[in-house]
Structure I
Amino acid sequence: MKTTTPVLHDSSNSFISKLGDQISGVLHGFDRIRLRGTLRTLYSHDVMEAYLNAQRVLIKDFGQLVERTSAAVRAATHAFAESWNRPVRHLHSSQISKEQVARQIAQQDGVTQGLIAVLSAVEPCKSFRVVGNRQTKQIELKIEPRKCLHFYFYFEHEQFGFMHVRLQTWYPFQIDVCLNGRHWLAKQLEAEGIGYRKRENAIIWCEDLAEAQRLLERQVRLDWCKELDALVAAVHPLHEKIRRPLNLSYYWTVSESEYATDLLFRRPEDLARIYPSLVHHALRSFSSPDVMRFLGRHVPTTGRVDGHFNGEIISDLKHRPEGIRVKHSLDGNSIKLYDKQGTVLRVETTIPNPDQFKVYRTATGDPDGPKSWRELRRSVADMDRRAQVCRAANGRYLEALSTVADRVPLSAWAKEVCARVKRQGRSYRGLHPLRADDAALFAAVNRGELALNGFRNHDIRRLLSPATAICAKAARSQAAATRRRILLLRLHGIVRKVGKTRRYLVTEKGRAILTAFLTAAQANVDQLTKLAA
């Protein structure tokens, strides 16, 4: 039997390094991936009319063509389910979880491989309608939002594990495929004879983490078009006949992806001990510029959001049955923090809008042309770059959490910062982090918007003093008092001065001290007792 291999990928990351032997390893790879296949040229009414001409079908007879073709698709689907001896079940409400229904059927019928069931539901889609044009006095085709029957093919797939394919039964027959990289990894590990334990979509233990990581990286290099076309051929046998008039082919894109970095803790109590501090730090200390930086957006040297930025940045917390989730969103894309299954800390970047990122490639339609940095496409052709930017985003987020992973007990920090210090023959008072004035100072210098480019005297005054008009003498007195308080922070090693500037930055040690005391100040007696246990 192979022995467990401790693998700390990206061990240069401060957060991972500080956890040391608390974790058995790290896995980076896709979690959920939603892929979409479209006969995209058919979404143009001109091409659709050419498609009808190729079949010698008049526009006025389009409805009959739809009815015939959709009826044939429904019949083929039922025949496919019968060939597997599996049920076709219609769901009358969109509130019903299709995944839950499929898992229940699999459990009841003991399905461990192959088709589990076909579920059907009437759902929104984009399809064509014959409309009249008042200007031309002619009828024409117009694509618009409609509703039609969709089939969901749920599989315990021999390669991908638990997954489904969604088929629209009206023109232009859009297809969606939903995979999960961790279910897929489980199948890969089984094929390699590598032992593992999995709960839901998380690998909680693996006897060869190095090989597991290589298998996750192999997923990215899949011949996506070939494999996805094979899925279409299996569940939608009429696709060749439908595509034939204009020799069309499905164009495959990623409608949404989730890329997860999982830290596998050896003991649940170690993760439980640190996780409340991570949540507190993520919500209290990470500002809008931090979220932009995590997700690869440019942040000005001022450390503030550019005035021309008109997007939306949101950070929120959600209590789920399995734990607390922190989520930061930027224009639809997001980065999340989970504690999964008690032993896995997951940071996950979700990208439904890839155009915010760049890839070094040739222009679309010119494969032999010069390369330059262009928008990341939805196309599966940019899957490798998508994985790169997500992994980098997860790394930046973990690095920002590194101060929370420090193992120095609070009593040690308290002993150090509360003691008087001597410099050049002078004695300076200690800091008292739980006293109102020093606690306010700690909170001010720990603000996320000051983390990137530091702070100046007037930044701290603005945060600590009310915005009221004061005379010049009072302003000078206030500035001098703030300067003395910043000096105390410097003498205790919490901040350092940036050379040849009037700016100050929080040190790594200082960030650990600030996080520790600010977290303790927010905790109640019960929480502190549990942390001390």
Structure II
Amino acid sequence: MTDSQPAWTEGYVAEIEYTSGFYAEQAPAHLALAAHLARVQAPAIDRPFAYFEMACGQGLTSNLLAAANPQGHFFANDFNPTHILNARRLAAEAGIGNVTFLEKSFAELAEVELPEFDFITLHGIYSWVSAENRRAIVDFIRRKLKPGGVVYVSYNCLPGWAAMAPLRRLMWEHAARQSGPMPAKVAAALEFAEKLDKAGARYFAANQQIRPRLEKMRKQSPNYLVHEYLNMDWELLYHADVVRDMAAAKLSFAGSAHFAEQIDELVAQPQARPLLDGVSDPVLRETVKDFLINQQFRRDVFVRGAPRLSARTQREVMTATRFVLAVPRDACTLAVRVPVGQVKLPEATFAPILDALAAGPRTAQEIAAPKSADGTAQAWRRLAVLAAVGYARPAAPADAEARASTTRFNDAVLRRIIGGDELNMLASPVLGSGTRIDLVHRLFLAALHQRHEDIVAFAWQWLSGRHQVLRKDGKPLQGAEENRQELARLADDFAGKTLPLLRRLGVTAGGPGAVEARVVHGGQGT
């Protein structure tokens, strides 16, 4: 497999393009909240800042963040020329002028004249490249991160990958001995693993979680699977390894960008809390957390010389942070999944906060009851829990410029969707980030964007033209009538729940070409 790769790839798969992914953890507002939860000062994002994304892939994340944060100047780099070409095309179509895309290797970045950055992010790359490239990454951070700057790095880690690592190696070895295109290689490797399981290989019996993982992989994009599993370099890291690496760039660990992992009650079972509380060393403490939840993928936030916040200053910062409800209110069930398992949030304390957020962005100070220091402290801690479970998100300093630039970005995405593009993210000036939209809702939005009178007819024409049907209760619907009926039901749900949410997030607002705030299907308004 690797023999066919050109030398410039350095063992990283470049034969097929990576998927267009967006990762909310890379948003400046998200990283600022992660730092503040960890009692660390973050760079201000309500004024000009500089941001760099390493290994940006197709550039969706940097394009979207640049649109949603026009006060920032974004740079993004990838060594794959096809990725950079696609990223630049999207930026041009969306009229994004505050993003610059570079086509360089990690080593070549040392030769490029660049400013210093407030934020440097790298998602899903650090454990997929060689040790030499990791050193080049750390050297870039050492040279280009401002004092007080924030770094986000995600990576595959142990102990969670311990059972899966042998299967990945088997797949790599199998694919390396096959000919043909990469998607065929990964499909053949999966099929071989399944045959080995059916032949009674004891590995599968001893690791019961592998079979469900194989079934999940069968449903995932071949492009994703190739980049995830078939790179020559594929390293499993402990948190302590990455802390040691980042120390060479004068970085110290702040906390996890996965907010739940900063809240001990959401990580440790009651019987494990005394053990966790007894660990004072921060690196060992994170390692213990990883064992408690069998961590597979870490999302670490590091800082360079950023001052620690006193408890009082943290309270002041957190109570002034605006939060917004990022999902429809009736989707906010109080039984939630967190790293420790399923927990139920007390209705008396959390339901009023959810109701307040449903009316628009709020600070802890605005929703605190009673209006006291203790009440405000309780409010921001509960808002942090709601952010940890994905219901609330930190709000960005949205202004007219942000609304105009996100409208241009979303117009470009909706035009692409009509042509068959699979982009599933739209930009929100309120979040300073993106929000995920499922396929049917993307089609409804595209229909409204084009001012089609019947969004159900538009959606069905698009789906049937690609020989696709809807699924209900896990089963494909039969015939045009069944699909139209289900689309009509979904259109009503879209009008009642999704559109109000998108208006609250500023996704459907602003400028010429914005999505109209109406839904029509079958010739009737809803």
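Calculating mean count of other Cβ atoms within 10 Å over residues 411-418 for structures I, II picks out II as the one with the greatest value.
Given that distance in nm of label points 7 Å out along Cα→Cβ at positions 187 and 227, derived from a single structure, equals 2.0, which label among I, II identifies that structure?
Working: I: 0.8; II: 2.0.
Working through the options, I get structure II.
If distance in nm of label points 7 Å out along Cα→Cβ at positions 123 and 499 comes out at 5.9 when worked out from the coordinates, which of I, II was used? That value comes from structure I. In this comparison of I, II, the computed figure 3, 15, 22, 21, 16, 11, 7, 4, 1, 0 for P(r) over Cα pairs in 10 Å bins from 0, in percent is attributed to I. Calculated for structures I, II, mean count of other Cβ atoms within 10 Å over residues 75-82 is largest in II.
Where a number appears in this text, it was derived from the coordinates with a stated rule and is not lab data. Treat the numbers as computed from the prediction; the structure is a model and nothing was measured. Cβ atoms are built from the backbone, for glycine too; each structure is taken alone.
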